[in-house]
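**Student:** Following this line, the structures themselves.
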Structure P
Amino acid sequence: MSKVLAIDTSTSRSCVAIIDGAKVLYSGFRDGATAHGPSLPPLVQEALAVSDVDEVVVGMGPGPFTGLRVGIAFAQSFALAREIPVRGVCSLDAIAAQVTEKDFIITVDARRKEVYWARYTDGVRVGEPAVNFPADVTGATIHADLFPDMVALVNLPGTITEPIYLRRPDAIATVDR
């Protein structure tokens, strides 16, 4: 069984774990919606003091642009340097793994008074993640203030290759002609 470095920076928490099957060899986090950059390297260093890894799994969002970019770029660079595989997983799916209800919605703070969210039935996502004002997200029990389950993150199928950005960029390059 391979030992997997799991990284998620899609929420206000930077999460790092080393998972071997269902066994957690290391788990650490730092809170701070804008602290992903300074938090991630020491967390990974602490993790690697416990065990080396054979693969990297990273939460691909949805999440705020900078937080996602920090986690994804770190995961991809780390995997490239180590010549090990990296795969991406929807972060909301790793949060949903903790909920046992039949129908529910997972939300995370999207800032700007909005939430990123997805609807689940029997633990399976129904449709694609979206971003809306909280008042517009209705129809099932809403679970907020949860963070990704790192064992679930590792054990979900990792087929996502691009970050899940649900907003247009704030800044767009212009070309003068």
Structure Q
Amino acid sequence: MKAAIHKLSKFLDTISSIVCATILAGLCLIIVYSVIMRFIFNNPVTWQYELTLVGLCWAIFIGMPMTFHKQEHLRLTFVTDKLSPKTWRVYMDVIDLILIAFLIAGIVCSQSIIQTTWKTFYKTIAIRKGVYYLSFPIGCAFSIVHLVDLILNRKPEDAPKAKKTEEEVVAA
């Protein structure tokens, strides 16, 4: 079970990386094209704004799980740096469980927004507005898998070494 979740976590991270890289590369091309059309040919692209909005949303919410997988998400280390390894592990597990609860709530709450907006389309691109919101529950689901993997594979030895304060360094 532990190995299967770890393998799934790595696979989802690969998918996230490919999707984000593709979206960001596409957005760069679209924006450069739009700037050229607007300022050189004086013919602005009307669909660029909405497509960029959808692309950025997907890049953000599909990129979010990558921070959990690489353990680079925002955290306040001034608390965790002072904990013993065993206490650190319990603390991190509790924080990750709270995050999982939040992400599950996000998936549940986003369903009504997706259903409400699924029937409407953007004005300049043939994409349903629900697609814009669909990235959030997908990103949450990927993040949950990564957090479960972290919880299952976390060891007290992984705890950061306690950093000495400036007073401790001077006293030594």
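**Student:** Quick check on the output: 48 is percent of Cα pairs over 23 Å apart, for residues 19-98 alone, derived from one of P, Q. Which one produced it?
**Tutor:** On the way: P: 17; Q: 48.
Only one of P, Q returns 48 for percent of Cα pairs over 23 Å apart, for residues 19-98 alone, namely Q.
**Student:** Further question on the same structure: Work out the source of -7500 here, i.e. which of P, Q gives that when helix-only ellipticity at 222 nm (-39500 (n - 2.57) for each DSSP H run of 4 or more, over all residues; to 500) is computed. Display every interim value, and only then the final one.
**Tutor:** Details: P: -7500; Q: -26000.
Derived from P, not from the others.
**Student:** When mean count of other Cβ atoms within 10 Å over residues 83-90 is compared over structures P, Q, which one is greatest? Mind showing how you got there, number by number?
**Tutor:** Details: P: 18.1; Q: 14.5.
By mean count of other Cβ atoms within 10 Å over residues 83-90, the leading structure of P, Q is P.
**Student:** Something else: Of the structures labelled P, Q, which one yields 14.6, 48 when Rg and Dmax of the Cα atoms in Å, for residues 107-154 alone is computed from its coordinates? Walk me through the intermediate numbers first.
**Tutor:** Values: P: 11.3, 32; Q: 14.6, 48.
The read-out was computed on structure Q.
**Student:** To which of P, Q does the computed value 23 (relative contact order in percent (Cα under 8 Å, 6 or more apart)) belong? Can you show the working numbers first?
**Tutor:** On the way: P: 23; Q: 31.
Working through the options, I get structure P.
**Student:** Oh, and also: Determine which structure produced the value 2.9 for distance in nm of label points 7 Å out along Cα→Cβ at positions 131 and 147, calculated from the coordinates; the candidates are P, Q. List each step's numbers first, then the result.
**Tutor:** Values: P: 2.2; Q: 2.9.
Checking each candidate, the match is Q.
**Student:** Let me ask another. Using the calculated result 1.45 for Cα Rg over 2.2 N^0.38 Å, for residues 67-114 alone, pick out the matching structure from P, Q.
**Tutor:** Checking each candidate, the match is Q.
**Student:** Next question. A value of 1.5 was derived for distance in nm of label points 7 Å out along Cα→Cβ at positions 11 and 35; which structure in P, Q was it taken from?
**Tutor:** Numbers: P: 1.5; Q: 4.0.
Going label by label, the one that fits is P.
**Student:** OK, next. Suppose you compute Rg/Rh (Cα atoms, Kirkwood Rh) for every structure in P, Q: which one lands on 1.12? Intermediate values should be presented prior to the final figure.
**Tutor:** Working: P: 0.98; Q: 1.12.
The read-out comes from structure Q.
**Student:** Then there's this: Identify the structure, out of P, Q, from whose coordinates distance in nm of label points 7 Å out along Cα→Cβ at positions 27 and 43 was calculated to give 1.3. Can you show the working numbers first?
**Tutor:** Values: P: 1.3; Q: 2.7.
This figure was derived from P.
Taken together, the values in this text are just the output of simple stated rules run on the coordinates, not laboratory data. Quantities reported herein were computed from a predicted structural model and do not represent experimental measurements. Cβ atoms are built from the backbone, for glycine too; each structure is taken alone.
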